[in-house]
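In structure tokens below, several structures.
Read the figures in this text as sums done on the coordinates, not as results from a lab. Owing to the predicted nature of the structure, the values given are computational and were not obtained by experimental measurement. Cβ atoms are built from the backbone, for glycine too; each structure is taken alone.
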Structure 1
């Protein structure tokens, strides 16, 4: 098979690309990434010389480029992860999220449709896999879980753009019979995550003795998924998921933000030799994010019962492994927090 992975230099994408390259010697894996601030080829430097791997720099919003890419390479499958994904950025620049997450997805769908349907390919052997987020479902109260039948209720420009792309993917399946699958995942964490997100931001700020900004009172709840477990789920869904179906992927690890930050503080104190409680003193409560959803929680019973996938790590295990990784990869942190992102990072977080 020849598979195109979009966004393969990003956080989740790098883990997916690495898994596919290492697991399937007979596959040819093409990694398409625009290398924006959140894309970093250092994250997959260990496989860059693999004989079944190729990197392609390009933008999914460029329809002509995408059409030529599909026509030239005749892909058998697409695993679509490329997206603008940070809620705060979507609030300040919603148009960028509409362009990348909606129009970019349409460009990929059109290219796949022209290649697979217009040329009479056997679509049962093709697959367009769209990776999405649990944020499309909106906000939960203190109880209940998102299921695959939960109505969409996005609350931010980011989640609205992802919800739109989900609907378009389903429309292409029903209208054109394009072979698609979709998954919606909870918050990912682990190695190689860009330091604008909560967990690496907290780790970095503790390392640098900076304040730890927590929105509101820190009572918002998220379900946390170890990124390598997510990559394994993507592998399973791509190969075994039923066409036209949606699968929710969660870690069964619900944490209030303040409890999560305090846990990171305590582990960091242990790892760095700080006095007990020292890092907690850096916690600073800041004005809440606009439209901040209270709680996300995923019911993963469908992927468990139908495809046999379950998460492998508890959050306590995963966060300890994550902290150890960041402490031992300070050069990677230094490299990704320079240039364009450095200015944003300092403006948004470091000087609070």
Structure 2
């Protein structure tokens, strides 16, 4: 079968983009073809996947996204694609991979009344309606169980059109046998001492993922543990967050490293993952940290936060959010012995169904759906 995968933009360090590639390769391994349609492709192109950049124009992101959605049917028609899979919400999809949380919930529960009338909000609400409305046939692959109820609350989407997938993290995140040597190698490379506590923040989308909360919690940690660093791995505008670090007098200990390929090396060299998101459909990095033997401090806004609680791999700050609770949790976990976290991480990696998402998604895509 020839699948078309559609997304507005590809860049190498996005979780959605990594999921798309993983599912595409799972399809190829099963004998299918994949063509990716996107408005922009940033980074190296894969040899085993056809990439079609769809020419779009527009001053704003939402204008370019609208132009892409309008041009896509014509591109698909001439490509020989038999089934269209969207990784962003847009009309005309056969299947949608729901990496993003419900936009309607954000509009009506988190923003002021006027926001819903802005052109951007109206457009993305319409695109979401085109995927989840009972009047359309699009089926959705969900990666967050709580989001199913949210979508059905706003759109009344029938159960048979919503399929829940297990997580699908990469196995190269698992703590290796030579973990200690890899940990020491990265620390020596940057001149970090063994006794320094390395706090990691991983992910693009600094505002949504709570980088402001993380910097404040880290500043509080420094008051009791001066030998600590906060490493920020991810691609986003950092100006306001660098200013916040300066205002809190922690700039020397806060390092913005940008997007990195070898995330595993940093997980193995770190001491705790700090991910206090405002809203997060899943939070794949939580699971990646756990299998790397790293404790996690997060919020219950993350769909995968339940794994942290169930496996006793850190702390989950519940809503309503408290910065003081976050500060205390980070301090307690950063100062706890590391060996129990590593052992729990090994058990988690060996026993949990957290790697099979791409294969399960490929199985679903190739089935005939009435």
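If we compute mean count of other Cβ atoms within 10 Å over residues 94-101 for structures 1, 2, which one ends up with the highest value?
Working: 1: 18.8; 2: 21.6.
Between 1, 2, the highest calculated value is found for 2.
Suppose you compute log10 I(q)/I(0) by the Debye sum over Cα atoms at q = 0.06, 0.07, 0.13, 0.14 Å⁻¹ for every structure in 1, 2: which one lands on -0.21, -0.28, -1.02, -1.19? All intermediate terms of the calculation are to be shown ahead of the outcome.
Values: 1: -0.21, -0.28, -1.02, -1.19; 2: -0.23, -0.32, -1.10, -1.25.
Derived from 1, not from the others.
Work out distance in nm of label points 7 Å out along Cα→Cβ at positions 118 and 334 for each of structures 1, 2, then name the structure with the largest result. It would help to have the intermediate numbers written out before the result.
Details: 1: 5.0; 2: 3.4.
Largest one: structure 1.
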